[in-house]
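No lab work stands behind these numbers, since they all come straight from the coordinates. Just so we're clear, the structure is a prediction, and the values are computed from it rather than from any experiment. Cβ atoms are built from the backbone, for glycine too; each structure is taken alone.
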Structure P
Amino acid sequence: MELQDRIALVTGAGSGIGKATALALAAEGAKVAVLSRTESEISKTRDEVLAAGGEAIALTADTSDEAAMCKAVDTVVNTFGGLDIVVANAGINGVWAPIDDLKPDEWDKTIAVNLRGTYLTLHLTVPHLKSAGGGAIVVVSSINGTRTFTTPGATAYTATKAGQVAMVQQLALELGKHRIRVNAVCPGAIDTDISDNTSARHRKESGIPVVWPEGEIPITGGEAGRSEDVAETILFLASDRARHITGTPVWIDGGQGLLR
């Protein structure tokens, strides 16, 4: 129970990596506030944490909505009395299309959720981490835009993921004097539901024809990783075991990014 009495906020916790992370943090004793824009999903995550003997509250908010996020963060602090750990996981793949086909509103939506959402999450929670005398932030980025650039039409997505890592490295220095560590995890192919919010057009126009006969994830023979694989790394980065690690992206891709 190495996170006993710590208070954590996990965004995008209705499924996949966010849900697995919330369960992992709670299992180590953290009080967890789980957030999603889908009330039915996030209630299930909260209920699973409670059923496992943990403490949790469910919050419904769009991370790109300032007013909704202000209310959510206030609820966390008022309910649990503070904040120590922030996992900025909420994000979408958005629309993948050639740059001359990608519409401005499609670009704007991906930027709003992935970058503005990350900014608002940190903008609103950092004051509470400072008040606590320190803490840990983990941003969920991707191998796309940080290690690989071969996903057809994913310009908006890769721009946001590269931007998240830049934010992490910038803020690691800015917040170091407050004893706040800021790191990123960069997953490759993980078995989640994120493809449900992906729309792709004209992939052949922007794709590079490459085939990996034995799969593109060397360590698993092509099988995608699990949400728990990412959650375990986030748990480590949020814990005191990572006390001397900040400003660091960690790729969790089974070697996929090196191959691609």
Structure Q
Amino acid sequence: MTTIHTNPGALVAQQTLRNITSSLDKVSKQIQTGYKVADAKDDASTFAVAQGLRANVSSLGAVQQSLSGAVGLAEVGLAGATAVSNLFSDIKAKLTQLADGSITATQRTTYSTDLKDLAQQAKDLISQAKFNGTNLLNNTTAISFIADTVGTQISITGVQVFTSASTFNASIGASVTDTLARTLLNSSSNTLDLFVAATNNALSGIAGDLRAIESQNNFVKSISDATEKGLGALVDADLAKASSRLQALQAQQQLATQAITIANQAPSVLLALFR
């Protein structure tokens, strides 16, 4: 039946154009945002899962920040203990010179002054080994940090080296006798040995804590990277594929527009019946 009231061909062409336009809008959105699931309208269930993964990634980022602070604290403490440990060879060399009973009084005063300076330098190094206001070499407190997203903690335990350094410093007078020098070199209960033992404890203890923290930090980073990869697989758009799809849809849109034009010309054929 031929009628001027209803144009079935045009209706079909319009429906086709609407479908193409809808697909074109969807692909354009993917290209603009870089996501195949940018919001809940695209895919509600996938978007909900993605939001949960994003929350996990944020939490893991906070954990990494905490662990990075722990690494910084341990590295500063370890650097301070290492610097102090490096001074012990000079201190013992100076004590060896002072243990010689044949040196002159002037030499003894000079060597004693040098020894005192080395002991003071050790104290200064310990005092400077601070990170964010905390000095691992001047306390015995366990400093705790968040290790994972469920609140597990990991800690670094300080070692009291400053007190031993101060005691050793105080034991050195203006002129160290050869007897005191030999005692400091040979006795296992003197202030120098206690200072050395405290420093070695700091080196081994802090180094052990640092290894544990770095291992945990690397583990958290691996989890975070894996979570981000999974998130990307869920919501990221394949831009190469989307670009190709966009080209095809644009061509289909042009053809659908032409089809509507052709379908709209059909009623005008009726005019020929009245000529």
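When helix-only ellipticity at 222 nm (-39500 (n - 2.57) for each DSSP H run of 4 or more, over all residues; to 500) is computed for each of P, Q, the one that comes out at -12500 is P. Quick check: 7.3 is what I get for distance in nm of label points 7 Å out along Cα→Cβ at positions 11 and 75, calculated from one of P, Q. Which structure matches? Label of the source structure: Q. Using Kirkwood radius over Cα pairs in Å, for residues 43-98 alone as the calculated read-out, with 13.4 as its value, let me know the right label among P, Q. The correct label is P. Ranked by Rg/Rh (Cα atoms, Kirkwood Rh), structures P, Q are topped by Q, which has the highest value. One of P, Q was used to compute relative contact order in percent (Cα under 8 Å, 6 or more apart), and the result was 33. Which label is that? Source structure for this number: Q. For the structures shown (P, Q), mean count of other Cβ atoms within 10 Å over residues 139-146 is largest in P.
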